[in-house]
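Quick note: the coordinates plus some simple rules give every number you see, no bench work behind them. Computed from a predicted model, the values in this text were never measured in an experiment. Cβ atoms are built from the backbone, for glycine too; each structure is taken alone.
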Structure P
Amino acid sequence: MFAEGNRGRKATAATWNTRYAEKEAFTAIRAQGYKFGMLLNAQYQAHQIVWAMYYGAWPVGSVDHINQDKCCNLPSNLRDVPHAVNMRNQSLRATNRSGVTGVRWSDYHSKYVAQIRSLGRSIHLGYFTSKDEAIAARKAAERKFGFHRNHGRRRRPS
């Protein structure tokens, strides 16, 4: 691997291996919560590297964390899906006030509003007198458009 004249490189490699062997890599965390690291002078997200190492090829689409935990990069928790499918497995946003994705209170109408976004289109599901009716309409639309069962759940702490 190393030529005789490369003792400096060999020593550097030995030091590196002693220091980092059997330790977790890609442990830096982005502001969005995903682990990442450097490989051959390029940044990669940990879940992409795990996918490539486990399946032997780079993901074609987006790598989705099935359980919505951005730091859980077990191969069994990852799936390679188109971006539109990945968007159907989002956790509840921190700014959500109703507790249900796609359901909000309208002061103007004095009713609950249910809506859903699919394939780049926003779809109005109706105005409802009760929150439960609005939630039922939203959940029915999620099933119709193939949303993941975890969609809209509260974010798990990493």
Structure Q
Amino acid sequence: LYVILGLLLVGVGVAFRVRYGPLGLGLAALGEEEAARAGGVPVSWLKAQALFLSAFFSGLAGAFQALYIRFLEPPYAFSLEWSVYPLVASFLGGRGTVVGPILGTLGLYLGAELGVKQVLERGYHIATGALVVLVVLFLRRGVFGFLEGRYAVVRPRG
């Protein structure tokens, strides 16, 4: 457990460094790929770095999951909890932030553990889908983005 928590802290640290460092600025510029390429941004290199980082941490998480549960079978490994819920957590917490997906994960899994899953039983997946639709329609930046915009502190420039 402590190793996994340590890896979580390392992953969050890397995410902050990527998001707010030169790599993050380059990745943000990839939204306008042609302009970025014309501006001298190494588009292919940035895409390769992003792919490497995401594959590295995904593989690391999968390896530790297999060690933790000590067996792996397709119905468990490819269930909604492991394939779709990370995306739901990202939408719920807020895409484009580091803290948003963490808050979304906490909210999603704490809600499931506190009894929402038992109360809804078969309708839990439908309720999760409805939650995603509501978040996408009304909270486009997720819960963290909504709170960030609502309680934003105006800072003077300079």
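Here distance in nm of label points 7 Å out along Cα→Cβ at positions 71 and 119 has been calculated and equals 3.8, so which of P, Q was it run on?
So the calculation was done on P.
State the single structure among P, Q that was used to calculate FRET efficiency 1/(1 + (r/R0)^6) of positions 23 and 95 (r between Cβ atoms, R0 = 41 Å, to 0.05), giving 0.65.
Structure of origin is P.
Here Cα extents along the principal axes in Å was calculated and came to 80, 26, 22; which of the structures P, Q was it taken from?
P
When helix-only ellipticity at 222 nm (-39500 (n - 2.57) for each DSSP H run of 4 or more, over all residues; to 500) is computed for each of P, Q, which one produces -22500?
Clearly, the read-out refers to Q.
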